[in-house]
Every structure is written in C-alpha cells, then in structure tokens.
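Some structures to go through are shown next.
We did not get these values from a lab; they are worked out from the coordinates using the rules stated. In this text, all values refer to a predicted model and were calculated from it rather than measured experimentally. Cβ atoms are built from the backbone, for glycine too; each structure is taken alone.
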Structure I
Amino acid sequence: MKRLKRYFVTGLVVLLPIVLSVFILVKVFSFCDNVLGRFLNSYFRETLGFYIPGLGLILSLSIILVTGFSASHFLGKKLFPYFESLFLKIPLLNRIYPTLKQIVLFVLRQEEFGFQKAVLVEYPSKGIWSLGFVTNQAFAEIDSKINDKLLCVFIPSTPGPLTGYAVFLPQREVIFLDISVQDALKIIISGGIFKP
C-alpha cells in the first residue's frame with residue numbers, strides 16, 4: 001500500500017505541472033483569441049462561410065508589437081505619456097492603473113528596478129538569512145556619516161515580491177550569490193520550493 005501511495009504521489013508530481021501548464025496555455029490562447037477573434041471570425045463566418053482559428057491571438061500579438069514599436073520611437077514617446085496622463089485623471093482607474101503598471105514592469109523588466117545582484121543577508125536578526133537584491137551602492141552622504149561602505153539591499157516578501165524592505169548594510173556583511181536575479185525571484189515567489 002505504501003508503494004502504491006508513493007507511485008501515486010510521484011505520478012502527481014510528474015503530471016500535475018505538465019497538465020496545469022497546458023491548461024494555462026490553452027486558457028491564455030483562448031482568451032487572447034476571443035478578445036479580437038470573436039468579432040472578426042463572426043464577420044468571416046457570415047460573409048465568407050469560414051473562420052480562422054488563432055486570428056485573435058495573431059492580431060493581439062500584432063497590436064502589442066505595433067504598440068511597443070510606436071512607444072519606443074519619438075512620436076510614441078511624446079504621445080503615450082500624454083494619453084497616460086489623461087487616463088490617470090479618470091477616477092478609480094487612477095488607483096488601479098499605476099499598480100498594475102508597476103506589477104507588469106516588475107515581472108517583465110526586472111533590470112529597470114535596478115536589481116544588480118542576488119545576495120544573502122542576516123535579516124531581520126542574526127542567524128536568520130534572507131534572500132535579497134543589491135539595488136544601489138555608493139551612498140556618499142550615508143557612508144560618510146557612519147564611516148562605512150553600505151549597500152542598499154531590497155528584501156522582497158514572499159510570494160509577491162513587489163513589497164518588502166530596503167535595508168542599508170555594510171558590504172562586508174552581504175554575501176553575493178552565484179545565481180541570476182530571475183532565479184532568485186523564482187525562489188522568493190515559490191516560497192523556497194524552486195531550486196535553480
């Protein structure tokens with residue numbers, strides 16, 4: 001009976017991530033395809049007698065690429081901030097939009113947050129080690145006040161690494177890790193389950 005239970009658990013460990021990954025992929029595909037594809041495919045079905053599966057997904061990806069291209073060039077750099085400022089004047093949306101933008105930036109572009117290196121620090125007390133990220137160094141004003149070279153280390157919360165603590169620690173007390181920022185974030189988000 002013990003062996004049967006072990007086989008069952010092993011089967012779950014192997015199959016569950018695969019099944020969930022495929023399920024999420026199918027749901028994302030279906031959602032993206034339905035956003036634009038529903039309208040276009042109903043038009044094609046009525047006028048041409050057929051529809052194109054995946055058309056909504058292709059159009060969604062195209063819109064994302066065109067928007068990214070436009071926002072990266074001169075005209076987009078002037079227009080998008082203007083439209084964003086108008087968008088932020090709408091009640092309720094001005095509370096939701098900035099938070100969602102920060103989350104998307106955090107997930108997709110960690111380098112913009114200045115995460116230079118993954119580190120281990122003794123925090124919140126001696127003997128308790130926390131995973132963090134060096135965000136800055138060379139604080140002349142602070143260093144001169146305490147006569148030591150400090151690093152600013154951001155210690156995120158688990159599982160949502162958008163919040164946490166910024167602590168200033170002497171460089172000698174910071175242990176630099178040989179793992180990427182992305183892998184360290186995966187460790188934090190997974191609550192320590194992920195092993196790089």
Structure II
Amino acid sequence: MRNFQKIGQVNVGPLLNAILRRPHLWKEDTYLRDYPQGPFGEVDTIMLRFPPHSVKETQEQAEKFLLDHDPHESIDQPAFKVLPEARPIVFGLMAEVQGERLGRVMINRIAPGGRIFPHADTPAHCEYYSRFHVCLQSAPGYIFQCGEEKVFMAPGEIWWFNNALEHQVLNNSAIDRLSMVVDVRTSRP
C-alpha cells in the first residue's frame with residue numbers, strides 16, 4: 001500500500017492571498033509550537049478547527065477533559081471566520097471524499113531550513129480520521145516523507161497520506177512551505 005495518494009487539484013490563490021494579508025494570524029495560537037517534546041517546534045500554525053483545549057493544561061486537566069468529552073471533537077476557531085476563503089476548499093474536499101465528520105483543520109508554515117520532526121500521529125486519531133494535505137505554497141527543495149516514501153506536493157494539490165506511520169517534512173527550499181491539514185471522517189476507501 002502506498003503512503004501517499006494525490007486525490008485532486010484546487011485553486012488555492014484566494015486563500016493564499018488572504019493569509020498573506022493577515023500575518024498576525026500566525027502568532028494567535030501557538031499550541032503546536034509550544035507543545036512539550038512535540039515535533040512542531042519550528043512550525044507556525046493558523047488553527048481553523050481544533051479540539052477545545054490548550055497546551056497550558058496540566059496532565060490531570062487534559063485527562064479529565066478527555067473523560068468528559070468526545071476525543072475526536074474539533075470546534076471552529078476564530079481564524080476560520082477570518083479566513084472564509086478556506087471554506088470552499090475544506091467543504092469541497094469533504095464532498096469529494098464523502099466526509100461524514102470534519103476534524104482538525106490547520107495551516108502550517110515551515111520557513112526555509114525548517115522542519116516538522118519525525119513523528120507518527122496517535123493510533124486512535126488515525127483510525128478515526130483520514131488525513132489530507134492541501135498544498136498552498138511550495139518550491140523545489142521541500143520534501144514530505146512518510147515511511148520510506150517521499151513526495152513533493154505542488155501548490156493546489158490535495159493529497160491523502162498515512163499519518164499513522166512515522167512522517168516528517170523538510171523545507172530546504174528558498175520560500176515558506178504552507179500546507180492546510182484537513183482531517184475527515186469518511187467510510188470511503
């Protein structure tokens with residue numbers, strides 16, 4: 001089985017332009033960047049949809065939250081209203097893959113020379129949601145690796161990938177690499 005599959009193409013120009021007009025959004029939520037021992041220490045993220053908790057919680061508070069709430073629930077974050085240009089892409093993808101539930105949606109930025117360190121996502125999350133990437137901006141020199149397979153995602157391409165396996169992203173290009181991560185619950189293979 002392949003670790004990546006290209007599933008489509010979309011016009012990302014309006015969303016990319018909207019992001020460029022709102023640079024303050026990169027610093028509004030630093031959950032992933034600040035997560036202790038997390039793989040995202042070199043990544044800026046705009047959270048569009050994410051679970052309703054924060055990195056500032058104690059382990060005890062986080063465990064209690066998970067006992068009291070659906071662990072797969074994500075809620076709209078303020079940036080999802082500020083960037084309405086993301087909605088046609090997200091909901092077009094949902095329609096394409098016959099999505100039943102929308103999970104996390106976030107836009108990641110990796111500066112030249114930056115990376116997302118090797119990691120695998122939690123098994124429960126991977127079994128529940130399928131992970132898709134919509135490439136917003138990239139240039140030769142950036143590599144997305146999952147298992148032994150490496151791909152270059154061009155702007156506008158939509159890819160599924162197996163986030164249960166160890167994966168990493170290296171940006172050895174001359175520009176920021178921007179990608180929108182979309183988790184979708186779907187029964188479609």
Structure III
Amino acid sequence: MSEEGLNQNPVLRTFMLALIDAGATAFVETGTLWGDTCLWITKRRPSVPIYTCEVNPKAIAVSRDKFVSYDQIHSYSMSSEKFIPFIADELGDLPIFYLDAHWGTYWPILDELHAIGVHHHYAYIVIHDFQVPGIPGDQGQFDKLNAEYIRPALSPNHTYSMFYPSRHIPGKSGFAVLFQNAVPIIDPDEFTQGDL
C-alpha cells in the first residue's frame with residue numbers, strides 16, 4: 001500500500017520538498033484530518049517544524065495518536081482562521097502554508113489568506129483543491145475555489161505571484177501556489193504562471 005499524504009500527488013510532493021529545501025522555516029497545514037501529510041513531510045524533512053490544526057474531534061484524536069513520537073509536529077484543536085494568528089510568532093521568516101481546511105459550510109480560506117497577509121511578510125502558500133485553468137474535470141464543490149474567489153483576501157500591501165501545475169494527474173485534485181513577496185521557486189516544466 002502506498003503512503004498517504006499530500007493527496008499522493010507526485011508533483012505536489014516533489015514541489016513541497018523543494019520549497020522546504022529552499023529555506024522554508026516551518027510547514028503549516030490547515031485541516032490535519034488523519035495526519036498523513038504531516039507524517040509524510042516529517043519523515044522526509046525531520047528538521048522542519050510542523051504546525052497543524054483540525055476542528056473534527058475524531059480526526060484530532062487519531063492524528064495525535066500518530067504524532068506521539070514526533071516532537072517537531074505541533075497539533076492544535078482550533079479553527080484555522082484563529083490558528084494562523086495564534087502561531088504567527090513561531091514560524092520564522094518564510095513559512096509554507098498548506099491550506100486544506102475547506103469543507104462543510106464554512107470555508108476559512110479567505111480568512112486564512114487574510115491572516116497570512118497580516119502576520120507574515122514572506123510566505124509560500126499552497127492551496128489544495130484549487131481549480132486549475134485548462135485542466136478538464138469536475139471538482140464538484142471546489143469549482144468556485146479559483147483566482148477570482150481568493151483575490152479579495154489578498155493583501156494590497158504584498159506582491160503575489162501564482163502558479164498552477166502544468167499537467168493533470170488523474171484522480172488528484174488541482175492546487176495553486178502563491179509566492180507572497182517571495183522569489184518564485186518553480187520548475188518551468190511542471191508549472192504555469194497564472195493571473196491574479
């Protein structure tokens with residue numbers, strides 16, 4: 001059985017490790033669920049501190065049982081729009097945010113992006129389940145998660161560049177990458193620049 005984490009997407013996995021290796025100071029995940037992404041990252045980059053939050057009590061219990069042997073994983077039982085400001089002082093100068101807490105009736109994505117803009121000058125931001133232009137397929141409830149949807153939450157005090165994966169991997173959700181005041185680190189064969 002293959003290892004879970006980051007939607008088992010090889011492009012996303014390679015890219016996330018490249019961001020960490022480029023000097024990211026922390027990895028932040030919103031929407032821990034069962035903890036597979038945090039474990040996948042920490043097994044490959046054990047020196048990077050990991051911060052994660054979840055609101056589902058069952059998922060929190062399951063993930064915390066998995067995290068017990070990993071001191072670098074810091075798990076919080078709170079909603080992400082409160083979590084991001086709460087941990088802001090612990091993340092260093094260039095954190096990675098992996099935003100994946102959008103489910104149910106309240107999507108915190110706009111509040112997450114706003115909080116990142118308020119509390120951080122530099123950031124790498126990866127948004128899971130993002131609608132990738134030109135990629136066929138129905139994402140159902142995530143069809144509205146696109147550049148137009150997130151644009152109002154981006155701070156006018158920062159500069160953003162956005163990239164999408166250039167190819168679709170069947171069965172894997174799309175994602176977008178925002179570089180907030182940070183130099184883009186992308187493989188031009190794997191990513192296409194988007195408009196914000």
Which of I, II, III yields -8000 [helix-only ellipticity at 222 nm (-39500 (n - 2.57) for each DSSP H run of 4 or more, over all residues; to 500), calculated]: III
Origin of the value 0.95, where FRET efficiency 1/(1 + (r/R0)^6) of positions 90 and 146 (r between Cβ atoms, R0 = 35 Å, to 0.05) was derived from one of I, II, III: II
message: On relative contact order in percent (Cα under 8 Å, 6 or more apart), which of the structures labelled I, II, III is highest?
response: II
With mean count of other Cβ atoms within 10 Å over residues 42-49 derived as 14.8, matching label from I, II, III: III
